[in-house]
Structure I
Amino acid sequence: MKIGYIRVSTVEQNEARQEVLMEQLGVERVFIDKQTGTNTNRPALKELMEFVREGDCVVVESISRFARSAKDLLVLVDELTKKKVNFISQKEAIDFSTPVGSCILGIFGSIYELEVSSLHQRQAEGIAIAKANGKYLGRKPIEHPDFEKVVKVWRNGDITAVEAMKRLGGMKPTTFYRKVKKYEICKNC
């Protein structure tokens, strides 16, 4: 059985291009994930890995749709190989059941991992430049209009810290205690 796997990084992205390819290739069953490929914890991918049987062929548009790290790619293809399932990447025109395909699998996996690492490095450099120019300030701090009042009630022992966090809109403990510390320092200035 020819089985297709499609992945787009976000719900907003359109998988139509990959679906057309699968149709052209005569794929009988398609599994679709709409989430990042940074790990293999994806519902449709898990379902595909459980569904495949000996003699099946898994087809992807490109390696990057299947896995984003060399390690994940190698683990997934190894699992498919153990089940005697072939894996084909259409964009790279590689059949990973051949010796050449196995060799290229390792090379491509490393190249994609390098590409992702480079992307993150460029992103960090861009953020650093934006910060230096005062254009990137990070996420806005959580401000609650009743913070001082709730902290005073909590400090008086009238409510628990858990209750205080609930009254502040479900504030997380680390945020709550950090803000309390900052508030008390500023109060004493």
Structure II
Amino acid sequence: MKTYLTYGFYMALGNALIVFVLYFSGLHSEAAKLDLAQKIQMFGSIGISIACLVYGTREHRNALPPTDAYGYGRALGTGFMIVLFASLFGAIFNYLYAAVINPGFIEVMLQAQSDKLEAAGMSADKIEQVNSMTRTMMKPAIQAGIGFFMGLFFGTVFALITAAFLKRPARDEVVAS
């Protein structure tokens, strides 16, 4: 349990640090900069997630005797538990970020969406309709919930992949003569 909690926390912390870097560098304050911020966050999050899954699964695997098998299912289970804790911690952070740290971020996201729709040639009335529907989904609690399930989904995909490389067959015990 300690490994899951530890590496889940590291994963959420790493992703939170990326968000803070983007926030303090001003990439979360203007709609024009949001596209770049989202790309940086996506690639950084993928790297952090894979690193935490690999190190956490290896630590869990190495804590077991070499004679015990550490198959694909066991490696996947370890990865999933790490992702579960990371998603829980991440949802708490997402809520705090949207509600307390940067409450104007939702407006920046809506403005970025409006700019894209306007560039695509959508009328102002349609853009307002889309924004009013989107605004209901942009409440901090709803965003935290969506973030939890998205983190769980994509983290599980990464765990499926990393488990294939981190499984270990059981080794026969060497008899000393």
Structure III
Amino acid sequence: MRIYTRGGDEGETGLFGGARVAKSSSRIAAYGDVDELNSILGWCAICAQGEDLDRLRRVQALLFSIGSWLATPSTASSGTRAHLPAWEEGSTATLESEIDAWDDILEPLKNFILPGGTELSARLHMARSVCRRAERLVTAQFLEAEGEVAAEHLAFLNRLSDWLFTFARAANHAAGEPDVTWQ
């Protein structure tokens, strides 16, 4: 399989199922931001080990699944849609339980905190901000084309930004680095 196809040389790209859309469409922007988030999580993974690395890889796989669903219009054939990855039930609940576990060991927030501290924490904060942008674009795509985005994907992205924020704080805590508070 070649990496280049020349199919997008005039500003369009193909979706799963064969439909073509402008590269500037909100659908392409939405799954492009999900892909960017996934790339940043790969960058975060360089600084992670053990369970933290496993968590990041799990979330990367889920983001890849969301991207494939975003790249497939509801008008795609049932055969095309049958090849999409099944969504892992409980994925959002898993994020919530991890947030709760981290919150149990972290000092309660009394101030806004600035992104930073350890390198992993700073990278996770960058991922959080990209996650928020991805969520905004996926939500816009959902509102523009009702039914094109699964509600569980929206919920997952919403919770994921909270997870990334709390993970960043937990990374600082694990390294003995205090959060950088906004004064």
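Things to note:
- Which of I, II, III yields -27000 [helix-only ellipticity at 222 nm (-39500 (n - 2.57) for each DSSP H run of 4 or more, over all residues; to 500), calculated]: II
- Parent structure of the calculated result 0.95, given that FRET efficiency 1/(1 + (r/R0)^6) of positions 65 and 161 (r between Cβ atoms, R0 = 30 Å, to 0.05) is the read-out and I, II, III the choices: III
- Structures I, II, III were shown, and Cα extents along the principal axes in Å at 83, 29, 24 was computed from II.
- Parent structure of the calculated result 3.5, given that distance in nm of label points 7 Å out along Cα→Cβ at positions 1 and 169 is the read-out and I, II, III the choices: II
- Structure responsible for 15, with relative contact order in percent (Cα under 8 Å, 6 or more apart) calculated and labels I, II, III on offer: I
- With mean count of other Cβ atoms within 10 Å over residues 81-88 derived as 23.8, matching label from I, II, III: II
Every number here is computed from the coordinates shown, using simple stated rules; none is lab data. Keep in mind that this is a model prediction, so the values were computed, not measured. Cβ atoms are built from the backbone, for glycine too; each structure is taken alone.
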